[in-house]
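Engineer: Structures given as C-alpha cells follow.
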Structure I
C-alpha cells in the first residue's frame, strides 16, 4: 500500500511534528518497535536542543511533515544499511543476532543527516510502501467464509496491492487449532495454530482461479530492488515480520501476479465485474483511510451498483481488513451479494496475527 502525503503544506514547529511522527510510527500499530521508539525520542531531544540537521535534511526534499516523515526517514536509513553503504550501522542495527543499540545508531545517523547519501535523499522523496503479508492470515479467514457461503471458485481483485504479496495468500500454509488447514502445505511461509484464536476454523473450500491487483506505484518484488524496498519499511527489531516478508518474497519469485499501475476507483470500475460460475471478490487491507474521500465515494458507488446486479450464479463480495472504529484492532469484514449484508468474521492485529473470532 502506498501512503499518501500532502505535499506543499507549510511545516509547523519541529518538536511538535516529531511527536506526530512518533504517533504515526508506533502507537497506530498493534506491536511496537522499542528500537524505533528510542530513535524517535532521540530525534525529539535533538530538535529541542536546537540541532537543525533533520530540519535541513528535510528541506532538501519535496515533501511535508504530513507525508509520513518518520517512516520515510528511518526507512531511508535502513535502506542505506541494506545496500551496504552505511557499514558503521552493522554493529548497532537490530538483526536476528542482536537487539541493536539505538543510542549508538543515532550518533551514526546524525552523520548521515549532515552528509546524506543519495539513496537516503531518494527515499525521502518516496511515499512509504508496505506489503504486510501477516494480514494474509485474516484475509484467508474472510475468503474461507466467502467460499463457504457461495460454493464457488474465487476471482480475486485487490486495491492497494503494493507488491502483491497478499494476492498470493493461497500459496502460504495455514493451520488452525482444530487440525484443519488451507493453502500450500509445502510453503516457506507458514501460519501455525498460534496465529489463530479458538473458534476459527478453515473449511478449506476457497479456490482462487483468477487474481489481479492495482497500486499507484506497484513494486516488482521479484527484483532485488523491489525486495529491498519492502524490507526497508519493516522495523528492524520486528523479526517475525521480517521473516514472514522474506518467506513471501521467495514465494513471489516463483508465482507471478499482475498488478496494474492505477488509482483505485477507475480500476475497480473496470475490474470488479461479475462472471457467471464464480464469486468476484474485491479485497483490501489497511489502505482505505489513505484514499481521498472522493475516491472512497466513487469506489463505494461502484460496489453498490455491482452488488445490486449480482445473482446467486454470479455473486460479488467485498473483503476488508481495516481498522475497527476504536482503532485497537482490525476487523475482517465480509459482504456478499445478492444478500448485501456486511458481517465481521474475525479480528486481527494491524500486522496480522493473532486472528480471533468475534
Structure II
C-alpha cells in the first residue's frame, strides 16, 4: 500500500494527467458533482456520488458507430472510431465499479461489442472508498463493500493522506507513473476507516433488505404476480431511473441523413418508453405495467438467471433520489419480500 500527503493532491493529479487523460468528479455551479477532464485548479468533489455514473466512459450516451458515403449505387463505409487514447477515471465509488462487471458480461460476451471493449482496454479505473454513505445507499444488499471498492486501484482518503492500493496490472502500471510522489506504508489507518464505514453501513435504512424472494420463486410466479399492477400504477414512464442507472444497457441505433451521406449512431434508450422495441407490426409491450415489470424483472430475475445469480443492480441509490414519484427498486424488492 502507498500513501500521498493531501497537500500534494494537485501535484499528484498533474502527474497522472501528464501521462494520460484524467477524469474525476468535480462540483458544478449547481453544487452537484459530475465527471470532468482534469485541469490545474480543479478539485476533487467531496460528494458521495456523481449525478450520472462513470458508465458514460465505456458506454456513452451517444456513440457514432460509422458513416456511409453514398454515391449512386456505390456505398462507402467509414469506420470513424477514435477511442484510442489511454485515460484514467479517478474517484469511482464501489457501486459504480461493480457496474462495470455487470456491463462487461453484456458487452464483452460473444459477439463482443468492439466499441465498449476498446474503451475498457484503454481505461484505468481508480476507485474511492466511501466514508459517509447516505440513507439511499444499499450496495451491501448486493454484496458490494463500499469501504473496500474494486477497480484497478483503490483509494482511501483521510484528513492527511490519500492511501492507494494497486489491484490489477493496470493499477500497478498506474502506480509507476506517480511513484515518485508516494511512500509505502502499512494499512492501519485504512483498516480503521473501513471499520468505521462498516458501522455506518450496518445502520442504514436499507441495510437489511432481503432479496431471497427472487431466488426462491420461479420466473413465472414473479412475472404473473398481481403486485405489478399496484406497483406500476403511479409510474410516469419518464425514464429518469434508466438514465441515471449505472447498469442499464438498453440502446437504439439510428441513421441520420446529413444530405451528403449517412451517420449511424447508437443512443441510450429506456425500456420504460412506449416506443421501446417497437417493430413494424406493433410494440411487444403495450401497457405501462408491462414496461415497468420488464425493468425490474430484468434487474432482479432475468439478469441473475443468466449470470450465475448476480443481480443487475448495484445499490447506488440514484433511482431513489431521482424518481419524481418515489418508486424504485427497493420498494419492489420489499413489496415482494412481504410474501416471505
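Engineer: Of the structures labelled I, II, one was used to calculate Cα extents along the principal axes in Å, for residues 127-238 alone, giving 61, 31, 30. Name it.
Structural biologist: Going through each structure in turn, the value belongs to II.
Engineer: If FRET efficiency 1/(1 + (r/R0)^6) of positions 71 and 231 (r between Cβ atoms, R0 = 30 Å, to 0.05) is calculated from each of I, II, which structure is the one that comes out at 0.05? Mind showing how you got there, number by number?
Structural biologist: Values: I: 1.00; II: 0.05.
Traced to structure II.
Engineer: Another question about this same structure. Compute distance in nm of label points 7 Å out along Cα→Cβ at positions 159 and 175 for each of I, II and report the one that scores greatest.
Structural biologist: I
Engineer: Suppose you compute helix-only ellipticity at 222 nm (-39500 (n - 2.57) for each DSSP H run of 4 or more, over all residues; to 500) for every structure in I, II: which one lands on -8500? All intermediate terms of the calculation are to be shown ahead of the outcome.
Structural biologist: On the way: I: -11000; II: -8500.
Computing helix-only ellipticity at 222 nm (-39500 (n - 2.57) for each DSSP H run of 4 or more, over all residues; to 500) on every structure in I, II gives -8500 only for II.
Engineer: Here is a further query. Figure out for me which of the structures I, II the number 37, 22, 18 belongs to, where semi-axes √(5λ) of the Cα gyration tensor in Å was derived from the coordinates.
Structural biologist: Label of the originating structure: I.
Throughout, read-outs are computed from the coordinates displayed, never taken from laboratory work. Bear in mind that the values here come from a model prediction, so they are computed numbers and not experimental data. Cβ atoms are built from the backbone, for glycine too; each structure is taken alone.
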